[in-house]
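K.L.:
Below you'll find a set of structures to go through.
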Structure 1
Amino acid sequence: MNLKTIPVSVIIPCYNCEETIERALHSVYRQTCIPSETIIVNDASELESRQAIVKILASYEKKLKNLRVVHLSRQSGPAIARNVGWQASRQTYIAFLDADDAWHPQKLEIQYKWMRSHPNFCLCGHPSVWLQSNHGFPDLPVHYSCSRITAIRQLIANRFHTRTVMIKRNIGLRFKQGKHHSEDYLLWLEIIFSGGDAAYLHVPLAYTYKPQYGSGGLSGDLWKMERGELDTYLQIYRKGHISLIFLFFLISLSGLKFMRRLLLTYYRGLPIISI
């Protein structure tokens, strides 16, 4: 069956990801619309891991159109890795995927068609679902709605996990280098405050295999996540986008959400970090 190729670059940052990268790549391979290029940014993985990753990627060279690998000489974090992939991309749109996540087969088709039919929007995202196994994806709803995400709505809660975002490549803003938590949240806010239109499609098209809160890795370190969010609000305030009173409101709201995350972690029986 001949599948349509669309002008989308898929960017996947990868660090010691040999245990999950094949699942991510397979979800790209199974797309009903094929991305014009897939860029893996190897964030200076350890030698043994790098060798395993290269072997896995070699098995997909004939399956994925224009599969490219960019190797970083030193570990730089996901923000820089994504920016490097962004710089290397050649297509009209970019879709981000983490090496330990996956997409529904219709993810790119649905988002690309929506972006094409709404040219004034520069980014869109959608819900993400936590799956506890690799055995298939939930059925999609037959009909779904979409919402425009204003700056206020995005400040109250980050609507866009990076694995859900499709964005126009020619956007001038980038992930902030040196910021290791909430860097995606800051970028989406900066885009919206700069006049970019953002939309939320109410159809779950991305999947993660670890709990959002309380698991290992970046998403597991609750306190660092909280500090990253507070830093994002502070940077938005310093740029003059919000008032001091509203900053205090956001800090208070963030604190309440942080306590909720701690409780969710506790009741799942997962360890809570020391603060």
Structure 2
Amino acid sequence: MGGFSELDYVNFRYLVHSNVVVSMSQLLKGAEKFQLQIDADEKVQKAYVFFTAYVAQVRPSDVELSYDLARAISMLYQSNCIQTVKRRSDEIELLDSAIYFLDEIDRIGEPGYQPTEKDVIRARVPTTGINEIEFPYKHAILKMVDVGGQRSEQRKWIYCFENASGVLFIADISTFNSHIDDGDINMNKLKYSMLLFKKIGNNPCFGKRTAMILFLNKIDIFKERIKKYSIGVCFKDYKGGEGYEEQAQYVNDRFNRLVSNDIQHEKPLCKGISIHF
């Protein structure tokens, strides 16, 4: 991959290693949720003890995927228990790239491993804090404020809303059949995105001149998932067909109504809502 330094490769390698460990931890948590027992096989049991002891003392950001750790993860991943969880992965919190990385665990666990372009694209970095980026556009300087998407970061958003000329809200449309199960929040992921979108759209900090832009991303994953599931699992009142365009348009309309309903009641929240796939 051109453009990356040796230090970049090192950072990407650690990031992929972290994603692998987090992914296996999430699958094991799924096994607990489904009340599944780890395979009785001695090698699988040893792998489980080794892995859980490791993650108990190391933060995900400090992961170094040693040969022994990679072998333990590979052994667990092939077990009947984890494969059962994998088949029900839509019911648990799991990184989008989890299956990809775990399928590649033998390659990723090699001592001389260097991330490929596909690895880098799929690696996930949690957005934390508030980051500002300025860039020129025609005769103006545009400032983009990137806020942390994690739930623990949401209380900081209010400080970025004042005088905003536009809001870009990114929602993962493919999560229509996935759930959040995290402490006090237990609900459909797409419904949670809609809840946040409505909350932001109703925020009094935004006036008539604030443009609201909604980007429904991961449309490629959405296209694959609707081959197995209908959006009816999320929207019980959906009576449409099984095609991509009809289902995507329905999700589009549901988001649009969250803002449009208030506008119809003469409470203009924003300059307008623009939805993109």
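Nothing in this text is a laboratory measurement; each read-out follows from the coordinates by a stated rule. Everything numeric in this text was worked out from a predicted model, so none of it was measured. Cβ atoms are built from the backbone, for glycine too; each structure is taken alone.
K.L.:
Identify the structure, out of 1, 2, from whose coordinates distance in nm of label points 7 Å out along Cα→Cβ at positions 91 and 195 was calculated to give 2.8.
P.N.:
The correct label is 1.
K.L.:
Another question, then. Check the numbers for relative contact order in percent (Cα under 8 Å, 6 or more apart) across 1, 2 and tell me which is largest.
P.N.:
Of structures 1, 2, the maximum of relative contact order in percent (Cα under 8 Å, 6 or more apart) occurs in 1.
K.L.:
Supply the structure label, taken from 1, 2, corresponding to helix-only ellipticity at 222 nm (-39500 (n - 2.57) for each DSSP H run of 4 or more, over all residues; to 500) with the calculated value -11500.
P.N.:
Answer by label: 1.
K.L.:
Taking mean projected area of the Cα convex hull in nm² from the coordinates of each of 1, 2, which one would give 17.9?
P.N.:
The read-out comes from structure 2.
K.L.:
Kindly point out which one of 1, 2 the value 3.8 was derived from, the read-out being distance in nm of label points 7 Å out along Cα→Cβ at positions 107 and 235.
P.N.:
Derived from the structure labelled 2.
K.L.:
Hey, another quick one. Using Rg and Dmax of the Cα atoms in Å, for residues 59-186 alone as the calculated read-out, with 15.7, 46 as its value, let me know the right label among 1, 2.
P.N.:
Only one of 1, 2 returns 15.7, 46 for Rg and Dmax of the Cα atoms in Å, for residues 59-186 alone, namely 1.
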